[in-house]
Structures are given as C-alpha cells and as structure tokens.
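Participant: Next up: some structures, all given as structure tokens.
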Structure I
Amino acid sequence: MARIRCDFFSEALGMGTSMTVLLPERTSAQIGMAGSAAVGDPPVLYLLHGLTDDDTIWTRRTSIERYVAPLGLAVVMPNAGRSFYTDEEHGNRYWTFLSAELPEVCRSFFRLSERREDTFVAGLSMGGYGAMKWALRDPGRFAAAASLSGALDVARRREHPTRPVDPAVWHTVWGDRQVPGTDDDTVALLERAGDALPALYVACGTEDFLYEDNTRFVETARRRGVPLTVDLSPGGHDWGYWDAKIQDVLAWLPLRRDTAGGN
C-alpha cells in the first residue's frame with residue numbers, strides 16, 4: 001500500500017491541517033504482504049482517532065496497513081484535535097471540516113469511489129462518537145459505520161462523568177450549549193432515525209469506563225428496532241482491544257469483491 005501523510009489547508013478550519021491516507025496498491029513481489037486494488041475507484045474507510053491522539057495514531061498503534069492491504073480498501077485518517085468532531089463553541093468548525101470539506105478534498109487529491117456502497121466510517125472512543133454521529137446525521141453517505149469503545153452518550157457523560165474529561169474540553173466544544181436532544185446527541189439521533197440507515201456496529205469492552213454509554217446506545221437501538229451488530233465482550237479502553245476489534249470491523253464491512261491483486 002501507499003502511506004501518505006498529507007498536509008493541506010482547510011477552508012473550514014481557516015488553517016493548515018493534516019491527514020494520513022492509505023491507498024491500495026496491487027503487488028506481486030512484496031514478501032510477506034498481500035496487495036490488492038479494486039477494479040475502478042477503490043472503496044474508502046474514514047477512520048477517526050480518539051481524544052488524546054491525532055491522524056497518525058492508527059498506523060502507529062495497530063497494523064491497520066497490513067490488515068487493509070489485501071482488501072483493496074483506501075483509509076482516510078483525518079486530524080480533528082480534541083473537538084469531538086463538532087463545530088466548537090469556542091474553537092473551530094471540525095464538524096463542517098469532517099462532514100463537508102474532507103470528502104471533497106480527498107476526492108480532489110486521490111482516486112476514491114463516491115458510491116454509498118463503497119463508503120464507510122469507523123472510530124474509537126471520541127472517534128467512535130464521531131463515526132456514529134456522522135452516519136446518523138448523513139445516512140445516505142455510508143454503507144456501514146462502526147464504533148469501538150465509543151463515547152456514545154456525551155449528553156449524559158457531560159452531566160455525570162465517571163472519568164471526567166478536562167472541563168476545558170467541554171467548554172471549548174460546547175460552551176453553555178445544551179447537548180441533549182440536539183444533533184450532537186447520538187442517542188437522540190438514534191431515537192429519531194429513519195429506515196434508510198447504514199449497517200451499524202458497536203463494540204465495547206465490559207471493563208471499559210464507557211461501557212454504560214454503549215449499553216444505553218444498544219438498548220435504544222433494540223427498542224427502536226434499528227438493526228445493530230453488537231460486540232460487548234471482555235476488554236478495556238486500550239490499543240490491544242482496538243487492534244483486535246478493527247480486524248473484526250474490516251471483516252464485517254460489506255466490501256465489494258471485484259478486486260485484483262497478488263501476493
């Protein structure tokens with residue numbers, strides 16, 4: 001695969017930012033690594049980072065490049081700071097950057113499929129929240145969305161934190177704005193979701209401090225009759241768990257199989 005660290009200017013943010021991108025490459029002579037490429041524009045996974053990390057973290061803490069190489073799948077990992085993928089009250093427009101600008105920028109730089117059935121989003125912790133929020137607010141964009149250890153109930157967590165986030169983060173992101181019932185409340189988004197949702201996947205370790213957030217999200221989905229693949233199994237809020245579970249997510253994605261490649 002090709003691994004690209006891309007520095008570019010964001011109109012939405014009004015400043016330079018970065019993303020790490022993995023692009024499929026058909027290979028036949030690379031020892032110990034399969035390489036496939038889709039026929040036509042490759043499918044794309046937007047893969048979001050957590051609160052304390054940046055766009056490089058998935059390639060530094062997991063073997064994501066090795067896992068996606070035989071799949072012919074492009075992976076876009078944007079930098080979103082500590083924004084909760086939100087247009088911040090006292091900061092910058094990270095929701096606008098993610099949901100509107102980033103896909104257009106990526107398609108202008110790289111050859112990527114624009115088809116819904118080829119477009120996916122996933123993330124961990126803060127990024128799991130961002131992935132579900134994006135999928136629920138713009139369901140026509142994605143075929144599938146996955147959350148690993150996601151902060152899936154920020155409305156409740158902001159009021160009743162079991163492991164407090166730095167208050168400055170909450171203030172920067174939401175200020176005095178109310179979150180419950182808004183488009184930043186993923187549980188409320190699920191409550192009023194229509195029928196044409198992407199496939200949804202939620203995984204969280206039973207020892208994770210965000211476990212209750214995930215069980216509430218799952219219970220809401222089940223009560224509403226929203227199809228949801230659920231993996232609530234032993235594990236904590238750590239990279240050993242996420243490295244294992246991202247492999248499960250990749251196996252679950254409804255990828256088209258018209259790929260060509262070699263070993």
Structure II
Amino acid sequence: MSDLGFSVDAGPVATLVIDRVDKRNALTRAMWEALPGLLADLAADPQVKVLLVVGAGPTFSAGADIGDLVSGADPADPMAEIRAHNLRAQAALREFPKPTIAVVRGHCIGGGLEIAVNCDFRFAAEDSTFGVTPARIGVVYPPAAIKVLLDLVGPATTKYLLFSGDLLTAAQALSKGLVDRVFPAADLDTEVTAVASTLVSRSQLTIRSAKETVNALLAGEDANPAALKRYQETITTGELHEGTSAFTEKRPPAFPWGN
C-alpha cells in the first residue's frame with residue numbers, strides 16, 4: 001500500500017518508507033496528516049512485530065517541506081494546520097504499540113529528526129547527519145516536540161540543537177545519546193535486520209508491556225495498573241509458561257500471545 005509520499009512493506013518486520021526522493025524526502029502537510037492512519041493500519045496488523053522507518057534513496061529526510069510551513073489559511077497563524085498534523089503524527093509514532101527503529105542514512109533534519117526521535121531506536125550510517133533547525137528560519141518549536149528531545153538527550157544538548165541549528169555527525173549524535181548505534185553504511189541493513197529478528201523472536205507481550213510502561217513513566221502517569229494487567233495476561237495466555245518451559249528445555253520458545 002502507499003499514500004502521499006509514503007510506501008509500506010508489511011510483514012513481521014514491516015517497513016515504512018518516506019518516499020519523496022526528488023525532494024530529499026521532505027515531509028508535506030498531507031504526509032503529516034496521513035501518517036497516523038498508516039501507523040494505525042500497521043498497529044492493527046497481527047503479522048507486524050517490528051516497524052522500520054527509513055528514507056528512500058540516500059537521505060532519511062531533510063525535514064518539513066518549507067513550502068507548506070506558512071501556507072495555512074489563517075494569516076495570524078499560518079502554521080496552525082501543519083503544526084496540528086505534525087504533533088498528531090509524532091504522537092502516533094511515539095505511541096505505536098510495537099517496537100520501532102529509525103534506520104538513518106544521509107540527512108535527518110528537522111521534521112525528519114522528529115520522526116526519528118519518536119521511534120524507539122535510531123540506528124545510523126556513519127555518514128549520516130542530524131539537526132533541528134528552527135532557529136535558522138524563525139520557527140518556534142512546540143513544547144511537545146521539545147519534551148521528546150529533552151527526555152532523550154537532556155537539557156544541554158536539547159538547547160544546543162535548538163539554539164544553534166547546527167548539524168551533528170553520526171559520531172557526535174551517538175555521544176549525545178541522540179542515536180543508539182552507528183555502523184558503516186554497507187553494514188547498516190544487516191545490523192538492523194539482526195536486531196529486528198531478535199525482537200521478533202521475543203515475547204511480544206513482554207515487549208508491549210515494557211513499551212507501555214516506559215511511555216507512561218515518561219508521561220508522569222501511574223504505570224502499575226497496566227503492568228499488572230499485562231502480568232496477569234502472561235499467565236492466562238500461557239506466555240509465561242511457554243517461556244519458562246522453553247528455557248528449561250533449552251529450545252526456542254513459541255510464544256502464543258500475538259501469534
């Protein structure tokens with residue numbers, strides 16, 4: 001399936017491709033608007049266990065399409081529509097119930113970085129670059145987007161990225177905690193596939209519960225009721241029994257939940 005600059009390849013390890021190569025995968029207002037629906041479809045697909053987010057061609061994404069930034073109908077707030085769609089898209093990706101990995105090559109700037117930081121993990125090629133550039137064009141960055149950066153890299157790096165608009169190399173991004181792993185470009189796909197395959201083999205119920213708990217704690221919410229419910233599910237579904245039995249019998253587990 002495809003929609004407005006995205007293409008999707010479903011499967012246990014699904015891939016969502018930002019696909020506007022001629023525009024360096026810049027994200028339009030229509031793309032931000034479409035993203036929550038695409039993610040909802042993938043979340044509802046029981047075959048999907050892990051989602052990779054990639055850019056078509058040599059660039060992850062050069063950011064939001066500048067032509068759409070100030071094209072809104074309200075002259076007093078021409079960014080109102082794109083801001084609303086952008087924040088909904090970021091939230092939909094952040095709350096996607098299955099593991100997500102941003103696979104970054106080339107530039108990952110502005111709106112592209114917003115997509116990457118709302119994934120669970122960011123794996124990058126050595127020659128990739130990262131930045132947030134609102135200070136270069138006079139855009140006030142919304143608090144919800146700043147909080148995601150703040151939770152990920154802390155106040156000093158968040159301020160530096162936003163104040164300066166400078167780009168970080170992959171090595172610098174790794175040292176700041178902005179990315180999780182950096183590989184030679186030729187090895188990136190192989191390394192991502194290995195990690196994704198590991199996640200597919202694990203208990204999807206455990207993973208789902210862990211992601212729900214982390215998200216709740218980051219939001220300042222009480223994570224205990226949902227975690228208790230998930231714990232009870234490990235018993236009623238046979239997930240815990242299968243996992244412990246497989247470990248004892250030295251065989252790969254065949255987890256029942258989500259399969």
Structure III
Amino acid sequence: MTLPRTPSFRLDGRRALVAGGSRGIGLGCAMALAEAGAHVIVAARGEAELDRAVAEMLAAGLSAEALVLDVTDRGAVVAAMDRIGPLDVLVNSAGMARHGPALETEEGDYDAVMAVNVKAAYHLAQEAARRMGEAGGAIIQISSQMGHVGGIDRAVYCASKHAVEGMTKAMAIEWGARGIRVNTVCPTFIRTPLTEATFADPEKRAWIESKIKLGRVGRVEDIMGAVLFVASDAAAMVTGTSILVDGGWTAG
C-alpha cells in the first residue's frame with residue numbers, strides 16, 4: 001500500500017505580488033508567502049512605509065522587493081506587470097472603506113470605494129492571469145465577511161465586496177482550464193491601526209464582539225495561514241470559492 005502524502009505548503013521558487021502589502025493584512029500576506037519561500041513583490045502607494053516594510057523583510061532573510069504602485073492607475077499597473085514578468089501568485093489586499101448610512105452616501109464616496117475595491121481588483125486579476133504560465137497560478141482577493149452578509153452603515157462596502165465574490169467565481173470558471181485558481185479570503189474585523197477608531201467606540205465594539213462566535217476580534221496572523229493555504233499546492237483543487245476567516249460571524 002502506498003500512503004498518501006500531504007501536499008506541500010512551500011512556495012520555493014515562486015514569484016508573488018502582494019498589492020496593498022506595506023501594512024496590516026497585506027503585510028501579513030506578504031510575510032506568509034515570503035516565509036514559505038516565495039520571492040514577494042510588495043506593492044503599495046506610500047513609498048516610505050513600503051521601503052521600511054521591505055527592509056525589515058530583507059533583514060529577516062526573506063526574498064522581497066518594493067514596488068510603488070497606485071492600483072487605481074491601470075496604465076501604471078500594466079507597466080509594472082510588464083516589468084515584473086511572470087507571476088505565480090497574486091494577493092490583492094488593496095482596499096478602501098467609507099462607511100455611513102445608505103441614505104447619506106455621497107457619489108464621490110461610492111466612486112472611490114468602487115474604484116479600489118472592484119475596478120482595480122478586477123484589472124489586477126486580469127493582468128496577473130495574463131502573466132501566469134503553463135503551470136497556472138493562484139489569484140487571491142482579500143475580500144470580507146461583508147461580501148456574504150450585510151452590515152450597518154456598510155452598504156457601499158458590502159456592494160463592493162459582493163462584487164468581488166461574483167467576479168472571483170466567474171474568473172475561476174474561465175481560467176480553470178489554464179490552471180489558474182481564483183479565490184477570496186474573507187476576514188472578519190481584524191485589529192490593525194486602521195481599525196482602532198472602530199474598536200475605540202464602545203457601541204461598535206460591542207456589536208462586533210456579539211457577532212463573532214469565537215469571542216474575540218481577529219488578528220493579522222489569523223489571515224496568514226488561510227492565504228498561504230490558498231496560494232499553495234495544498235489547495236490545488238480549491239477555486240471559485242471563499243475562505244471565511246470570520247470567527248463564525250456568517251454562521252448565523
């Protein structure tokens with residue numbers, strides 16, 4: 001009898017691009033891939049913060065490089081992808097939120113959120129897929145639990161993340177024959193510097209904690225394992241779906 005062997009979670013020899021990778025969840029994604037052996041191109045708009053993050057990764061013995069990039073500038077995205085060359089993994093963690101009551105949504109806020117969360121996400125996936133070779137690759141969108149449910153003051157954000165879930169399924173169907181797997185990772189509320197204002201509001205924090213069945217808010221580290229799994233050969237048969245890292249929020 002030949003015993004089955006667990007597929008590898010290693011990414012040695014693979015090239016990955018992480019958009020929005022200089023801080024928070026994106027930096028966690030970049031670290032997860034780099035620690036598994038990938039060469040990670042870390043992309044973000046803010047040069048100083050990006051350079052600091054990549055310098056620390058290099059100092060830790062990881063393989064990484066910095067790419068200053070505004071993901072909403074499609075011309076810049078195409079030019080950057082041309083310079084980067086072949087890719088094996090794309091993780092898109094670039095995102096935006098402008099919360100408020102649906103009746104008070106301003107057109108500018110709607111357009112800004114959609115430009116980053118939907119349009120840029122779509123074209124990043126498209127350009128990455130064009131540069132994945134015969135072996136295929138993995139495209140991972142950092143979506144949200146709000147791509148599966150609704151939330152107070154989050155109509156625009158929910159609309160954008162539901163759109164990401166839909167396009168991920170469609171892309172997975174189209175690109176499956178090319179060996180390209182397309183999935184989302186959907187976090188609950190994750191404690192980062194950007195979410196501190198939310199957690200500082202007692203009413204909002206109580207609402208969040210009441211919805212998470214595991215009794216705590218998420219940490220960046222909670223996302224890292226899920227992203228590594230979906231990027232690796234361990235998820236070779238996983239495409240067109242969502243990995244919910246939500247502490248049970250969407251369970252009911």
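Participant: Match the computed value -12000 of helix-only ellipticity at 222 nm (-39500 (n - 2.57) for each DSSP H run of 4 or more, over all residues; to 500) to one of the structures I, II, III, and report its label.
Facilitator: III
Participant: If you work out mean count of other Cβ atoms within 10 Å over residues 14-21 for I, II, III, which one comes out largest?
Facilitator: Comparing I, II, III, the top value of mean count of other Cβ atoms within 10 Å over residues 14-21 belongs to III.
Participant: For mean count of other Cβ atoms within 10 Å over residues 102-109, which structure out of I, II, III has the highest calculated value?
Facilitator: Evaluating mean count of other Cβ atoms within 10 Å over residues 102-109 on every structure, the highest lands on II.
Participant: Taking volume of the Cα convex hull per residue in Å³, for residues 142-205 alone from the coordinates of each of I, II, III, which one would give 121?
Facilitator: Only structure II yields this read-out.
Participant: If mean count of other Cβ atoms within 10 Å over residues 110-117 is calculated from each of I, II, III, which structure is the one that comes out at 27.1?
Facilitator: The read-out was computed on structure II.
Throughout, read-outs are computed from the coordinates displayed, never taken from laboratory work. Worth saying up front: this structure is predicted, and the values here are computed from it rather than measured. Cβ atoms are built from the backbone, for glycine too; each structure is taken alone.
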